[in-house]
1. For distance in nm of label points 7 Å out along Cα→Cβ at positions 72 and 272, which of the structures I, II, III scores highest?
2. For the read-out distance in nm of label points 7 Å out along Cα→Cβ at positions 64 and 256, a value of 4.0 was computed from one structure; give its label from I, II, III.
3. Give the label, chosen from I, II, III, of the structure having the highest value of distance in nm of label points 7 Å out along Cα→Cβ at positions 128 and 232.
4. Figure out for me which of the structures I, II, III the number 70, 50, 34 belongs to, where Cα extents along the principal axes in Å was derived from the coordinates.
5. Using distance in nm of label points 7 Å out along Cα→Cβ at positions 144 and 176 as the calculated read-out, with 1.6 as its value, let me know the right label among I, II, III.
6. Can you say which of I, II, III returns -9500 when helix-only ellipticity at 222 nm (-39500 (n - 2.57) for each DSSP H run of 4 or more, over all residues; to 500) is computed?
7. Kindly point out which one of I, II, III the value 2.2 was derived from, the read-out being distance in nm of label points 7 Å out along Cα→Cβ at positions 192 and 288.
8. Tell me which structure, out of I, II, III, gives 49, 28, 19 once Cα extents along the principal axes in Å, for residues 224-279 alone is calculated.
Structure I
């Protein structure tokens, strides 16, 4: 266990790219932290970091070593969680990398429900999409990823995938608010508030528009769903989210959501994933099981 502190030191320096910043994070002096790193490099007989004028960066040897350290740190946390479970304490920590869409309503509720049964389990949530979510899993900074797009690399294991239709979100007094189902052409008669191009919702809308020879011309575009939703509530603009991002037919007193038929079997897929070959802690595995049950009961599994 003595080596775990050194592992955490190296991990912090690698993540923050600076001995000074890592020292502040770890509550040690920069000189003491630097001595620990130098001692480890001497013990291994190889440098782990490239020293630069603006910080440090892992070299090739460092990349190999950090993967081992992070895996061992994750294994220790898993065993600690198992020991707590055996003792009846049911403690642990779950780290999640997720798309923006699951943040406002779905994920807070699921964390709350899980903590009601397991009050000793804590959570940390990072907003990560696509490659950023993949990186978080690879670096062991996330146990689970919930993303509205596939994880492409072979290092990832999809626990469950659910189909996610697109919903139009608009003010409660909008002319289309009482419609049961909309077509994309219906929405184009009003100002559009669209997610930025890299987001999967935008890509789906773009694909549907191109297939129908339509053109999307947003009045506002942003990475923030909160901004887009707020803007839509102020007038006659329409924004778009996936089903899990909005409670059925209702977001709040001023907004409603209506399913959009994109045509051509176009739909989104939400993935719950973990790093392939990684044994999750009791807490993380339990939460993954909880999410899987919710997905199967409330959405269409693929």
Structure II
């Protein structure tokens, strides 16, 4: 059995988290952003929410179809967790014919699964590499940002545990969507949006490639807060080790900050496992516990997920 120090070391050094430290260099050139899952633009009475993601090269190489499918999934999650209903999708596909076509088939399956319209695409047929980069746009009634966590609020995690693991290069995918119908997936995501529209949730972020603790760390740094959480309370399937789960990428996993947990019962009703795992704090330290042991996962007064210090 892993001890807490070992778990912290493994999750801290995980590539999905460590590679985020390169973001700061780009931001220094382009200017300030708020490090949220998606960008928000107010147009008259509408909240337009847009996210863009490039799929990791290792995933593209190991499973082009899955890379195409996930180019839809990851961007849909990013706009949904801001409170937006995803509407349209655009992409850039690069690489040789066989890989391009496999990615396109995966994209088609993803668009059908999430009922999102293809708006525009671009193809590089003569590139020296294979890649898929994409974006999704949605519209929100109420936007919930990942920069507004408040000290004292409960940290609630909602994760669909009805999935299975599949290592795609270094990306530890835990997919729970492929075996679900389009209606089932959309029902679960609609429940997320309804919770965000309730007015009881003040911050939110999806769990993505940096893993569960890495995604929480991004939320904390974006909000200038810390956190104290119990690793034993995090919803988890049967896994060989806790560190493997904490560095995985659940296809439907989300983090919320709220003064109450009552509103989250709606998520249990559609199949999410939901638990309050701790609270946000004012001291900017992310502290994890297991039994009587406590360790600092990150001290955001001295460290930065995004490479800002």
Structure III
């Protein structure tokens, strides 16, 4: 697989012809028909509009590029009541320091290389399934995508282009071979949402489905199950395929006692942006009102 870097972060990629999009969509439709994809309203809010098709505004697209960008586990200390609490933040929620525009420039200059072609980033594809179907990655038993050398600590990007690549190989989405005789993530998952039979999990028992959104946690979700400021790292921390990337940590400056208390009070959006806006992809002036009670609730659980 290719060895490229962008801002010192490793990049892996694969390409597929758009002629495969219909076949990929048919596979997704079949999973829906077999009720293998949860219809939970939160999940469907995220993926309900995903569809393998050529964008209406890019009818001349010939290829889709699926790209994996290396990420790091984030640790940050919250100071509270004269104590220091180390809190994890899963990589996929955090700023990478790489913009979509930089990804597009990278594709044009380092992958396509020829002049005169167009590249458009899209958010409306099932990225894990596309990565596994292109050979870029494979599923873990935990339904997370793993890429060689990068483990599950990746950001996935899909980009359409009117450049036609010679390389074009559609593969069957598979689980990693090492998962077949391994049950560590099954045993470590506090909510038992991971299946012994395949890599399709019980999404409705998966912690991120509840701690990414506002509202009270369901009664069955024990406070001891929480292990990150948002999302969950249980199945990824213990995974043998992540043994090396777990050493690759990005640590941010401490969150002061003052700012920690303000977040816990839950009434100062500006302080949330000041404290966490530089870490998270999605904390800004437009979203802070929604996420302030989310972080207040989650942080309360972690600081108990």
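1. If we compare distance in nm of label points 7 Å out along Cα→Cβ at positions 72 and 272 over I, II, III, the biggest value is for I.
2. Matching structure: II.
3. By distance in nm of label points 7 Å out along Cα→Cβ at positions 128 and 232, the leading structure of I, II, III is II.
4. I
5. Values: I: 3.3; II: 1.6; III: 1.0.
Computed on structure II.
6. Only one of I, II, III returns -9500 for helix-only ellipticity at 222 nm (-39500 (n - 2.57) for each DSSP H run of 4 or more, over all residues; to 500), namely II.
7. The structure behind it is II.
8. Derived from I, not from the others.
We did not get these values from a lab; they are worked out from the coordinates using the rules stated. Fair warning: this is a prediction, and the values are worked out from it, not measured in the lab. Cβ atoms are built from the backbone, for glycine too; each structure is taken alone.
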